[in-house]
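Enquirer: Structures incoming, each one as structure tokens.
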Structure P
């Protein structure tokens, strides 16, 4: 049986003081906001084709930090790399993230393609080293 490796990726603080990391989803670069309070990892649904994401299941109403509910749908598990480490397959919730990117833009921060949520942190036993701005996780 292959032993899991401990991986890490550099975290960057954006203009809104959020931590972000760079990733590759199905081989395509993405900027992901780190949000341990988000129950699920999410991607902006406008990037479904770009990331070659396949839909799984039926649309549902998702609740977030914003007011009201929004339409969302799960993607099938996709290849996720953080830094040089293959974290294995990971599923994302696809939803409209335009309100998040509008807020980031209004505050002078770059837009994001998605959010790395608590599901990733639990599954990969991830830890954040705030002082050194690194995310450590179990990789494939």
Structure Q
């Protein structure tokens, strides 16, 4: 099954040098419930990848974002609770920056709470979505 393309964005705090992830809601109705993930989501009809990334960021969390750059496009997968692939789609990856203090960030929708992590910390979290760990391991040079 092929889902619509998506867009995700690595948001780095310029002073902390850490990235924001959000803890996904803990409901079995969504892929990877109760797991840490980047801000992002599916593209709407007629939307460009950067438009998707910006829309998703403004819908999901409140922060100031600047210096956005395109990194790459990967083949994304959504897996069920038994780790079976249930869909595939291209995912456009961006990087942006913020100077919003961690305590000032609020979840607007689609998440329990935000956190700032180094790339190594993200890799060590037991409940990070697998595609995020894969991306960091394979493309960490793009993030530096």
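Only the coordinates and a few stated rules stand behind these numbers; no lab work does. Remember, predicted model here, so these are calculated numbers, not experimental data. Cβ atoms are built from the backbone, for glycine too; each structure is taken alone.
Enquirer: In terms of distance in nm of label points 7 Å out along Cα→Cβ at positions 34 and 50, which of structures P, Q is highest?
Expert: By distance in nm of label points 7 Å out along Cα→Cβ at positions 34 and 50, the leading structure of P, Q is Q.
Enquirer: If Rg and Dmax of the Cα atoms in Å computes to 14.6, 49, which of P, Q did it come from?
Expert: Considering all the candidates, the number was obtained from P.
Enquirer: Turning to a different aspect of this structure: Can you say which of P, Q returns 1.8 when distance in nm of label points 7 Å out along Cα→Cβ at positions 18 and 130 is computed?
Expert: P
Enquirer: With helix-only ellipticity at 222 nm (-39500 (n - 2.57) for each DSSP H run of 4 or more, over all residues; to 500) derived from the coordinates and found to be -3000, which of P, Q does the value describe?
Expert: P
Enquirer: Assuming 0.95 is FRET efficiency 1/(1 + (r/R0)^6) of positions 10 and 106 (r between Cβ atoms, R0 = 30 Å, to 0.05) as calculated from a single structure, say which of P, Q it is.
Expert: Q
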